[in-house]
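Take a look at these structures.
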Structure P
Amino acid sequence: MAGITSYGAYIPRYRMNRKIIYEQVGWFDMANAGLSRGEKAVANYDEDTITMAVAAARDCLIGTNGKGLNGLYLASTSFPFAERQNAVIASEALNYSAGVRAADFGGSLKAGTTALLTALDGVKEGESIMVCGSDAKLGKPASSQELTYGDGAAALLVGTEGVIAEFKGSYSVSRDFVDNRRISEERFGHTWEARWIRDAGYEKIIPEAAIGLAGKYNLKAADFARIVIACPVAAAVQGIARALGAKPEQIQDNLMANVGDTGAAMSLMMLAAALEEAKPGDKIMVLSWGNGSDALYFEVTDKIEKVKAGKKGVKGHLSIKSDLTPYGKYLIYKNIIPLEIGIRGEELAAWSISLAWSIRESLTSLIGCKCKVCGTPQFPKRRVCLNPECDAVDQMEDYCFSDKKGKLVSYTGDNLAASFDPPMIYGMVDFEGGGRMFLNLTDCALDSVKVGMPVKMSFRRKQIDPKRGYYGYFWKAVPVTG
């Protein structure tokens, strides 16, 4: 039987109170006052949909048997690259490339469930496919989208062994209902009148998919412990629930109050949150939205408790946050306004694509080596062991550092280096089990950094070079909290 075998999520550390946005631009459209409650998740300047997907996938892999992946599907409406496969970058960061089919799913807010259905329909006996939904949608300043959009990612592992939520079936509705749209030349999207979208879109099309699913499998709303309605509008969610005859306690929280509308990731993130609380025997209905609706039906198995240990998931990430207070900083992180970063940042040295290819395992997967004679790990790869008591030559095997925790042994804050969030912080990290590396630190302030503090690795943007159409990725150290 095919189904979900594990789940994970990632929500950026930064949260922005929507009132801060409204205080700055609310004068332009007073009608948005009702949207200024709560907070939204904001990706750091070195994060994007690829890095968030990697973080969610790593959370998803906790507690699994560590077997290789046969596929990685990444769904988003805000891919960094229009012509370079985004999913393959994520698969290599996870150190899965050989034998892996990578694919991008986009063009619609229901791309997340489209990718999930593709994996469920295609996974074979003994295989595993990772499905990630990740979005960092951009709202134009003073728009309702700026207030409601939030950044985040979710990951679901699909397979046939150790299934925690068995896939029972689906029903899909496809409609060219144009609520949100954006042509390839644009950064900001467009939308239509909100009430029309709610009345003619959400409250008509999503129930059509749900009723179609229920009729196909002879079910009713009361049979489901949880119903995931991936709709960002509270009034519409209530209307859909009434149309289905569902009780309020059956409806999964859409996370709008503390994360925001995460686009293609929304349905998968809500499903991950539902699985965090699920019990054996629970039936879960997932309803996505975007040019129609996908309705999916899962039944939770008795293996659900085995995968919960050690995961942060949605709940864990919600508990770890830092306030992003200045509105200007938010605009810079989103690259909406230009920033003067000094003469050192005026001209970037070109990232050598051929060199990056030759050392791709070190850059993307953080693969070093370990001496087979004395067991000393080291980075980057080299032929000669650095242990002065060994000096073995050509006795190295691959060794992955990305999943190792470390300890900060020294650090500095550099106010002269070009940075979108000065000072740039970097330091020396000693890894558990051996090995030492000089790394940038991220998701922290200089006054919070201490010698001896534990750190973990996080896949981030390292080189931001839109002039040449390139983002380079590497790993950074993040202080361990929570």
Structure Q
Amino acid sequence: MQTGWFTTSALPHYKLTRFVFLRALGFIYYVAFVCLARELAGLLSSRGVLPVEPFLRRVAEHTPAGSNAFWSIPSLFWFAHSDGVLTLAAWIGVCASLVVVAGYANAWLLALLWALYLSFVHVGQIFYGYGWEMLLLETGFLAIFLAPLTKGSPARADESSHLVVLLLRWTLFRLMFGAGLIKIRGDACWVELTCLIHHYETQPKPHALSWLWHHAPPTFHQLSVLFNHFVELCVPWGYFGPRRLRHAAGALTIVFQFALISSGNLSFFNWLTIAVALACFDDGFWQRVLPHAIVARLTRPGPSARPTRATSATRLVLFLVVLILSINPVLNMLSPSQRMNASFDPLHLVNTYGAFGSVGETRREVVIEGAYTPLGNAAIEWREYQFYCKPGDVRKAPCWVTPFHRRLDWQMWFAALSTYERQPWIVSFAHRLLEGEPSVLGLLSSNPFPAAPPDFIRARLYEYHFVEFGQDGWWTRKLVGEYLRPLSLHDPELDAFLTQYGWL
């Protein structure tokens, strides 16, 4: 029996919730694997910026005697990691995720997607060390137990698990509440309500709407910070409340995520958070939202409507394991020295989250330049490499890429916050540009040296600001100083640096 938006049964059902959630998760997996397949050659192949083979070799060398390196970083690529194997695995992930999006999903298929993505995350090094990777792995693992074991058709699947749905809400709680705590602890501007005055300009990858958000009045930014604190610190408690409160908390979380999507490119992080938030809604809600034909097909009773005892027992064990693994993340979340986006087990089953614990007031960018050796008395001519999403040319509009991602562009933002000694991958990147490596050049929006690679590569640091209303272009910039001195293929210090990391 049903009244209005809510059922009157003692326990809500989640068969429709599972149907919607798994389709949404399949889409996120598709985005993740497409981004991986598109950038794999330039980032992780034998000719990429951070090849997999020397990384695995270093891990094996530093693994204590008697231990198995596989368990330190579990990855299928310990068994084979040629460029062909990596490419095949990425495209298998793309195809399998599309099958889930199309409506066929069982535990075996979701386990394949999870194992493949876990394998890539563990060999992806610095390019795959962010919160959305951990969230996708944690959510993807829970989805294995939410889905039916073998029957991929949702109409023939057994009843969805209340326990797994509850674990998804627990994941959402740690994600949102952890993000709220890291802010009020990490930077005084979150308490003073001033962080968003700078955030839209200084975030890793702004898009065109970020310019509009940046130029909003200060009062708007202050109210936005208050709304942020409300959604991240107060709303999460509603995930475990009565149905009306739970639905309201889920809806507020989704609205908040769309606001974040409209303010900047954060990969698929916000989209995945929306997918997890779907666990706040039960079938009573989806019966009013989904087309009647889908509802009738999925809620039709059948001989396998109830899960087997083995399935129920497995889900109970999962629930208990997650509770035990949650101890360290909860202790971290409650600690004054809270870590942001950290994992406490090699499989990333239960993690701690947080975003923008500090907000910079100035945006700096590393600009990569190349040049040929000048002939005669000619002055050296430096030409800039342009990225798809990283600010470079001040006239170029910021890109809109979410839910997709440009990992090299993202990592360049972190390089500008540090030095090349602490971001050694950028030296390998410069080396590949000196070689004219096609796979690495494919990560860039333009190559200023189409005929032959340059003789020298250097990097300089600039300070960037959004233009004001009425000014031409999108950015203004001024030179701060040198980031990486001019390098050439015949530079012995470059060879020594690359040899130290096994890249030469």
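Readers should treat all values here as calculations from the given coordinates under stated rules, not as data from a laboratory. The model shown is predicted, which means the values in this text are computed figures rather than measured ones. Cβ atoms are built from the backbone, for glycine too; each structure is taken alone.
So the values come out like this:
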read-out	value
Label whose coordinates, when P(r) over Cα pairs in 20 Å bins from 0, in percent is calculated, return 21, 52, 24, 3, 0 (choices P, Q)	Q
Source structure (of P, Q) for helix-only ellipticity at 222 nm (-39500 (n - 2.57) for each DSSP H run of 4 or more, over all residues; to 500), computed value -16000	Q
For 21.4 (mean count of other Cβ atoms within 10 Å over residues 120-127, calculated) the corresponding structure among P, Q	Q
Structure responsible for 24.1, with mean count of other Cβ atoms within 10 Å over residues 144-151 calculated and labels P, Q on offer	P
